Every structure is written in structure tokens, then in C-alpha cells.
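Readers should treat all values here as calculations from the given coordinates under stated rules, not as data from a laboratory. Since the model is a prediction, treat every value here as computed from it, not as a measurement. Cβ atoms are built from the backbone, for glycine too; each structure is taken alone.
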Structure P
Amino acid sequence: MFKMKIPILFCAMLLAFNPAVAKDDPESQVATIDDVVVVVNDDVITRNELDERVKSVISQLQKQGTPLPEQAVLKKQILERMITDMLQSQYAKESGVRVDDTQLDLAMTSIAHQNNFATLAEFVDKLKSQGVDVKKFREEIRSEMVTKKLRDREVESKLAISEKEVDNYLANKSKMGLENEEYHLAHILVVVPEQASADKIQAARERAEHALSQLAAGADFAQVAAGTSDANDALKGGDLGWRPTDRIPPLFLNELKSLKVGENTGILRSPSGFHILKLVDKRNGSAPLVITQTHARHILIKTSEITTSAEAKKRIMAIKQRIDAGASFAEEAKRYSEDGSAAQGGDLDWLSPGQTVPEFEDAMNKLKVGEMAVVETQFGWHLIEVLARRNTDVSDQQKRQQARMAIASFKSEELYQDWLRQLRDRAFIEYHLDDDQK
């Protein structure tokens, strides 16, 4: 039900490894073995794949105007990212996490709308006109969606935030007088593995210290981030965008408060590792105090490998016909809905703007009180009914919700990095690089 952002910018696709060589040609077999740079469990990353990814990332950094790190440093960063991506892809296949073509088409349509295209076909035509390989683009989006599903299942579903944590967070924020501040941040993260030895911790600290010395010598922050940071946004120069104070851990806020725009912190230690933050800009921001909320309920028929989009739509339309004929919406929801709200008769309580995925919210907002509509989202087919609307002062609730989201944000990142470390610790990874390429 809840919103999933689909990245509009995308990294280059990994080229599919094709082991098809003439079995009777020993030289071809030797060439194939020589082209393997890393073995990752039962899969490999080839030299061509790495070179293609490096070319793509260099092109991306140049378009962003980011100074390039040394090529050897950048290549190592990219290779490690490719290994992480491959491990997640392998785990997704093993655990049955996948995104079918129907779900992918919905995501692509959403991206098209975000880019102001009326239809997916128009968006695809534009991609082709720009020389974009549409098939590779689709598979990159599918890969990102699979990663999001994995993260939701392995990390987000395990997050627990107590009311006491929210109270403490708000109290600390008020004490610092930062209620309305917003910061544009960039960061560098050097990850420290869980239960790392003293030598590994020291090695990580030395990497962070080297990055800090480069910055002190006048190096561009985005360039250092691209060559050093272990964070997912490293190849975007470590740019975190604008963040309200609610979404910044107190440890970092204490340091940012004393920075001038353009300055960076020293090395900060957290459970994830060592951080360096740059204050790109700051501004005063204030959230609206009064919003329009909608009290709605819904019935969801999910699409899956077994249930096609057409079948799900047929079932939801049959349910709507029964309700139109006098059946109870709540009873139909309890009996047929495949959402967690089924036990409550499909009741979603009061919904604030942005709380649901765009397709659901757009359809809901067009309804008058008492009206119903059918709509398809990435989750399946929904029957929505609007029960009531109200304008509500949500100052206190909003502050607590924002605090909860902020705590979840940095807790989630720590849990995600920890999960990735565990995934890597269990994997068989063997490098086949020349000494000058390691």
C-alpha cells in the first residue's frame, strides 16, 4: 500500500555473461577464463562487464560535472558495487523474490508520468530517440524493484520504533532549536563490519582519514566520495539532497549546527562505520499544519505469477457488482481482500497526502464521499470507497510521524548495511585480477 519511489536516473546495466564458446576450441576456453575478474558463488563478473560499467559510470559522473577519481580507485569501487548487486540478485532468485512484467509495466508507466509523458509508449519512443537501450532500461528498473522488495522484507519489516524513542528524538530536537531547519547534505561513509577486528577498524579509520586529508588539501567532495564512500550514493558524489532535521541522526545534527555552508565535518563514528558530512546548503522549512485527510477503505486482489492482471480485475469487478447490488463492503473485504486491512473490513482509517502510492491516491482524491472506484497499482487491483473527508490540524501528529520516519531512516540504513555484510560474509568470492588491478 505504501509509497515506493522508483529512481528515474539509472546506472548502466550489467551485460549478460555468455559462456557459449566452442567446446572444441581450447584457446576460446582459456580466453573466457582469463576474462573472469571475480567469481561470486556460482556466477562471475567478466572483464568486459566491468569495463562497460566503468565507462557508463565515468560518463554519468562527467554529465554531473563531478571530477573523476583515479581510474584504479573508481574501478575498485564499481567492482565492489557489482559484487553487492550480484549477491542481492542471487539471494532474490533463491528466496523467490521477483518482479513480473505486469508490475514492471506499472512502474515504467509511473516513471513516464513523473517525466510528464501521457503514455508509456511516448516515454519509450523518447528513450529510443535518445539512443537508450529500452530492454536494458527495463531490466535495470526491474533490478531496482527487486532490491527494494528484498530490503522491505529483510530490513524494513523488522524495524521497531518505540514511543519512548520518538519522545526522546523530539525532546532532543526541541533542545537544539532546530524544528524548522532543512539541510542539503553530502556524505562519505566507510563501513565497519559488525564484530570487526581491531585491524579492520583501524584500516577503515585510515581510509576515512585519507579522505579527510584529501578534502583538507582542497579536493572536490563529490570526487572523494566517488572514490572512497561505501554508501549507495557514492557514485552520485555522496549527495543526500535536502533533509529536514527529522531525518538526520542527532549525532550528525550536533556537528552540522556549527558548520558554515560549504564546510565539512571531521570523522564521525556510528554503528555503521566512519562518516564525513558536507553542508552543501541550508534553509528554513515549515511543514503545513492543516491538511485534508480522507477516510477510506479498500479491497485488494493481488497480481502474481498465478493471478494475472486480467483475472484480478475480473475478480474485483465481480466484488464491486455484489456491493452495488447491496452486499456489505466490510464483509466482502473480510472475505476476499488480500491486504492486511481485511480483518478491519478494509478500513484504512484517516489517510494523509502522500501516505499511499500515487495511483491509489489519485483515484481516491477524485471520488466524492460515498463513491467507489476500481484502480490498478503495482500491488494489484483495488476497489476504493471514500467514507469521509476532513481538514485537520496535524501539528503534533505530523511531528511524531516525521520523527518516526526519521528514526526509521537511519535505523533502516544501519540494518541494511548489516544485512549486506552478512550476505557477503556467507558468500564465496574469489578475485581473478592482476596485481596492478586489485
Structure Q
Amino acid sequence: MIKVITYGTFDLLHRGHIRLLERARALGDYLVVGVTSDDYDKTRGKINVRQSLMERIEAVRATGLADEIIIEEYEGQKIDDIRRYEIDIFTVGSDWFGQFDYLNDYCKVIYLERTEGVSSSDIRAEQRKIRLGCVGAALLVDKFAHESKYVNGLEISDVSLRNDMDKQELERFLSASDAVYIASLPKYHYEHVKTALQADKHVLCESPMALSVAQYKELLEIAADRNCILMDSCKTAFSTAYARLLLLIKAGKIGDVFAVDATCTSIREMNEDTWNSICEWGPTAMLPVFDILGTAYLNKTIYTHFDEDGNDLFTKIDFCYPHAVASIKVGKGVKSEGELIVSGTKGYVYVPAPWWKTDYFEVRYENPADNKRYYYQLEGEGIRYELLAFKKTIENQKKNFCMAERNSEAFCKVIEDFYADKLIKI
């Protein structure tokens, strides 16, 4: 019996996939098909997959061409599978020509000519495109415009680096877009988001979305009335490593959590056209606090150091919960180690600096031999994952739970209290 194996994502199964499976089947007597998992696809930079793993497996099974279907979950698995299943022939499309020649040491490698004129990427791209306008700070807008190239079905319609567009200017800017990314100065967020929503545009806005809870709730109501998606932009929330970290903590990996400590700092020149410390870093630092401990804290204390121009160079906030505490440190005039530590009754999670862009973290215990390290791919600082989530949220008209509305409201509450001078000056 000649055994053949092939691999693929098989997203939106089309005639090109079926033709490849038919030709692979014809090479032998028994065909094993490896379907790549969602996480492994992400490590290879494939973030546009539309169907779940089970949907893709069922689509392959429905062709009746596979004798056995397995899941590809890690790099190097092909060699393990060839040995385990006693494979005689490994085959894949010719677009991979030469990249699997190393497998000739284990079995015969055959590259099959791909079916011209059809691909999953083309199918995804042909579906309704979302035109995204970007407005605000050059550093943020440029990053989003660059990362949008990796998200099929999303195209940048216009870019403006002006922070202070008035309502009429913004309306003209929005006319060529289906959605808008807003990265203007925080003091303009509320008006810019409101104008965009009233123009029936979906909105992705950098945190904080507003400088008061009342303004934020008003924006939510407008979005609901207009059937528009309103999403907070906090790219860390969409990274794989951060999502896995939360799952491990909630599964009890470190026991009951008693403390969360997060630090985000940088040293940058501050003026009237730059973000202050609490707005630039506050939402990011508060994200793990609210995701892990919730937003129902008993009380908080804000300590801030202002310069002679009234800019907050450094802010420390302590949160007290019924059975836990949390502390965040943010600054644009003070530099500190940008790490995240979550303390539990069994152990603790340590995320090294810069934790908000991490692809790696450790779970540590009393006995160092029990420590475990976790690695996950992170592309484009997580921005492309955020853009993909925003696009899918628009298409499915369902809220995205990576960035909870309760967190966005809590960000606004803390920042509202900050501007209301409910703080201790140091």
C-alpha cells in the first residue's frame, strides 16, 4: 500500500483545493490530509482564515477524498507524521516548490501544479471590501495603514494626520469610507467618534474613547441606534500571548489572584500636540487589571507628578478589590521596567518588558523546576489581529469580546476622575 500525505488550511474550500486532493489521492492507495490549526496558522502569518478548524475539517471530510484527517499543530510535525503514518509520498502545491525538499530524506516529495485562477485569498478579497479611513497621530496612523495590507478585504480609503478636524472637515473625510480608525488627540475623540457614527460609519478608536463615562455611554447609544460597530482600540487585547495568559489565569494555573502589577512607561517630549501619560499608557496598563480582577473595585487612589506646564509625567494608580489589589504605573517622563506580574496563591505570571507587545511569558512556582514558559507569534505589534477582529465584527454584526465594553467604560471613569482632579499630586 502506498501512503500519501498532504497539508493545507483549506479555508473556504474551492475547486483548487478539491483538484489538489484528487491528484494527491491518485498518487497512492491511502491519503492522509493534515489540516492546520488556527494557532499554527497564526505562527505562519495566516490571520485571514475565515472558517473555524472544525468547519475546515468537515469540508475536507465531505469531499470523500481523505482516508484520514489529522490536525497540524506545530512546526516540525510533518517529519513526525511521515514517520508515524509510514508515509511514502509527501505532496503539496507547486507554489511551495523547493521548500519541502528536506523531506526527501524521509519519503518522496512531489509538487503538484496548482489550479490557476482560484485561491482562498482571492475569494476572501473578492468579498465585500471595507474601506477604512485613518485620522490622527502620524505614528499610530502609519502603523495601521501598513498593517492593513495583511488583512484581506480591508483597504485604506484615506489618511489624514490632522488631529483637530472640525465636524464638517471630518464629514468630508468620511464620505469615501465605510469605517474609520480614530487616533486623534484624546480631547477630540468624543466629537470625532460621534460625527463618524452619525455619518453611519463603523468606528475603531484609540483608548480612551471619551473623557467621561457619560460621553462614552452616549456614543454606545448612537452606535446601537445607527447599527454601527464601535470598538475600542487596544492592540494588546488581541494578541495571542495575552489571550492565552488570561485563559491560564482563569483556569486556576496560579491559584487565586491577589495582585496585579502593570507598568508602561516611555520618555518622550510632551507638548500640547502630544498625548499625556494617563491617556497614552493608562488604558493599556489597566487592561490586565480589569480583565483579571474585573471593574468593580472598592476604591482607587491616583498619584500624579505634573511638570511646570501641567503635563502629567508620571502616574501611579492603586486599586483595592474585596480580595485583591492592583497597581499600575504609567509615564512619559519617567522610565521603569515595563513588566506585568500577576500574583496568585499557587504561583505567579511574569511577562517581561515590553509586556504589552509580548510573544512570551512565564508561569513561575515555588519550585523552579515546575516553571513553564509560553511562546506565541506576534506580528505587527498585534495591530493586524485587531484590524482583522474589527473587520469580522463589522461583517458578523456581533460584539468582539477581546475588548469588553465594561473595560472601555472603566477606562473612561478613571480618566474622568483624573481630569476632575481626584488625585494626589506628588
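When relative contact order in percent (Cα under 8 Å, 6 or more apart) is calculated, the result is 13; to which of the structures P, Q does this value belong?
Attributed to the structure labelled Q.
If you work out mean count of other Cβ atoms within 10 Å over residues 206-213 for P, Q, which one comes out largest?
Answer by largest value of mean count of other Cβ atoms within 10 Å over residues 206-213: Q.
If helix-only ellipticity at 222 nm (-39500 (n - 2.57) for each DSSP H run of 4 or more, over all residues; to 500) is calculated from each of P, Q, which structure is the one that comes out at -10500?
Clearly, the read-out refers to Q.
Thinking of P, Q, which structure, once mean count of other Cβ atoms within 10 Å over residues 198-205 is computed, gives back 21.4?
Attributed to the structure labelled Q.
Distance in nm of label points 7 Å out along Cα→Cβ at positions 70 and 158 was computed and gave 5.4; which structure, P, Q, did it come from?
This value belongs to structure Q.
If we compute Rg/Rh (Cα atoms, Kirkwood Rh) for structures P, Q, which one ends up with the highest value?
Sorting by Rg/Rh (Cα atoms, Kirkwood Rh) in descending order puts Q first.
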